[in-house]
1. 4.3 is what came out when distance in nm of label points 7 Å out along Cα→Cβ at positions 97 and 265 was calculated for one structure; which of 1, 2 is it?
2. State the single structure among 1, 2 that was used to calculate Cα extents along the principal axes in Å, giving 96, 43, 41.
3. Given a value of 22.6 for mean count of other Cβ atoms within 10 Å over residues 121-128, point me to the structure among 1, 2 it was derived from.
4. Assuming 5.2 is distance in nm of label points 7 Å out along Cα→Cβ at positions 273 and 337 as calculated from a single structure, say which of 1, 2 it is.
5. Thinking of 1, 2, which structure, once relative contact order in percent (Cα under 8 Å, 6 or more apart) is computed, gives back 15?
6. Who wins on distance in nm of label points 7 Å out along Cα→Cβ at positions 33 and 329 among 1, 2, i.e. which is largest?
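Computed from the coordinates by the stated procedures, all read-outs in this text should not be read as laboratory data. These numbers were taken from a predicted model, which means no experiment stands behind them. Cβ atoms are built from the backbone, for glycine too; each structure is taken alone.
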Structure 1
Amino acid sequence: MITTEQIKELSRRRDDLYRYLRIEDRKIEWEEEQEKTTAPDFWDSPKDAEAQLRKVAEIKSWLDGYAEVAQLVDDLELLSEFVREGGATEEELDTHYTTTLEQIEQLEMRNMLSEPEDKMGAIMDINAGAGGTEALDWASMLLRMYTRWGERNGYKVRIADMQEGEEVGVKSATLLFEGDYAYGYLQSEIGVHRMVRLSPFNANNKRQTTFASVFVAPAIDDTIEITVNPADIEWDTYRSSGAGGQNVNTVETGVRLRYHGKDPDTGEAVEFLIENTETRSQLMNRENAMRILRSKLYQRELEKRRAVQTELEKSKKRIEWGSQIRSYVFDDRRVKDHRTGHQTSNVEAVMDGEIDDFIKTYLML
């Protein structure tokens, strides 16, 4: 039976989300960004237009997500009154409460995925560990589990590479998850996964333990959009000259670009000095200098992202006893996450891709 206090708790969490998500600010932001899409020259640059549409859609998704939660809570409060008056059943209230709680948790969890790489797709590597044939079969079972999870959650899942076992299973596999927040959710799966079961590959049907490792990285695009704020740039012009100071021309065609920006993630000052005298056209030299600046900013962004990859690589563990993050014990009907303590007895559902509760519990730590 759902109590009044439980309903009040969901109302409180709804109100907290309103503040955390800055709903009023996002409404204003959405109107401003949406207005840009109505400009007559909006589609002059299709690439920029598509980026703007994605930005508008992302803001709208937050507003829609909160609106859905707010409506569910309002309906829950109203349904509770109906139950007291005999106009609805306890079962209807229980069902609606469960749906409301799930939607609130989903939005709370998404709000926690605030790192830039969290929004990206994901690249998952699965590698069989100790255990011979049993390990190869276990790796293939994990491959299916994560594929099913991706399909259940609307991601496009592709196998980028797979090394099959000689008789059964797979030695290793690489999965690509295309869609928003795939990495944010799947980062919780990084580590060693341990399986215990009565082995079908053992003549005596003995209980065996085997391992497989899972590693997940953000799917970083080859192209990185670089936006330069004109306010961060200072220009100088000067006369180009050749060796010995001889004037190449008598007009100021050389350009000097000083960039004073800030890293959007850390607030750290970013400065570049670029000079260009490639041509006798000041306009072309300015364009060349901007091209060089964008290249430098592009390289800097790549280095930042490679640093993220390096930190992720450090999280890899050896595939052996004592390093597992989760155990799947088939004969005891138990799957337990050793980091959070969360467990379930529905092993079949987990192996069919129902791992959202494990992901949620990890991210809510």
Structure 2
Amino acid sequence: MKTTTKVLGLAAFAALAGGYMPKSAQAAETILFNCFFPPQHYVCRRWLPHMAKEIAAATDGRVKMRIPPKSLAAPPDQYDAVVNGVADGALQFNAFIANKVPGIQVGQLPFIGIQNAEAPGVALWRTYQKFFASKNEYGPVELLTVYASNGAEFYSMTDKPIESIADISGRKMWVLPGIVANLVKRTGSPVVVGPAVQMLEVISKGVVDGYVGVPISSVHNFKLTSYTKSITLLDRKVFTPTFSFFVNKKKWAKISKKDQAAIKAVTGEKMARWFGQDQDKEFVKGREKVLSAGVKEVQGSASFLGQLDALGRPAYDAWKKRVAAMGVDGDAVIEYYQAQIAAEMKKIKK
């Protein structure tokens, strides 16, 4: 009897002690975070490992990220893959979730972006937090941070640079889906639409004679340099690709409130800035390689920009109508977003 009592007492003590085990001694919560880019792309190879390192350090190893060796879902399906449990987290090109998450699309409106990536990324995070975070747009996923790329340009695959609406309408163009595709369609061009990771397949086969929607660094990173003859630069960029990084809320709920707060402290605006700074370095390197290969830069005229800007106005009207239905003043959002970009650019240029 004494032996039984002693054993039970030890068991009870062990159970009690287990309740006080330091969290660092418990099994880590691992987030399977998908990357739809090719495995050697810097987002998979450098950015996500950096974010994983920051999260692990902030939580003393209680939360870790694991990145699969290849994508678990097609580029348009990242959000659905996370919602359905195929992955715990992922990054998603925001154009693919435009119908689900309209607020974040402000950063992709035509000619709202600039060449720099850091300032728009920080501005986008602040703008979303101020106007849309309370709207629960992302539904069953928890937004961790965002990324805004460098602004996109027009690219010619023929000896004739793209310098007018006629230069666009007179050729077939590859375009990113959504806002930029709709704008280019308004010129009369027969477009081929698809995600950036599939550009090489279309462009290398000579299906199109021009493309638009990605920054200059992507010409190098997606191996498009040998097919590109010229780049048309505009003072305001036709499009700025932006991305969301999120985790399934059921997975998020398994993480303690303390660790959730720690993760948010190292992601959010801080990570958006880091992504942007690294992207700007990538842009400089990529541009140098593209130009050294003989691709020419052509400065687009103010009149050309004005004509394109007019074609982009319907996108603004449609977006403002959608956010108005959420009780948000779209003009106020745009004004705040652009002010944040301007403020950040002043800091960067100092």
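1. 1
2. On the way: 1: 90, 64, 33; 2: 96, 43, 41.
Corresponding structure: 2.
3. It was calculated from structure 1.
4. Working: 1: 5.2; 2: 2.1.
Considering all the candidates, the number was obtained from 1.
5. For relative contact order in percent (Cα under 8 Å, 6 or more apart), the value 15 is produced by structure 1.
6. Going through 1, 2 one by one, distance in nm of label points 7 Å out along Cα→Cβ at positions 33 and 329 peaks for structure 1.
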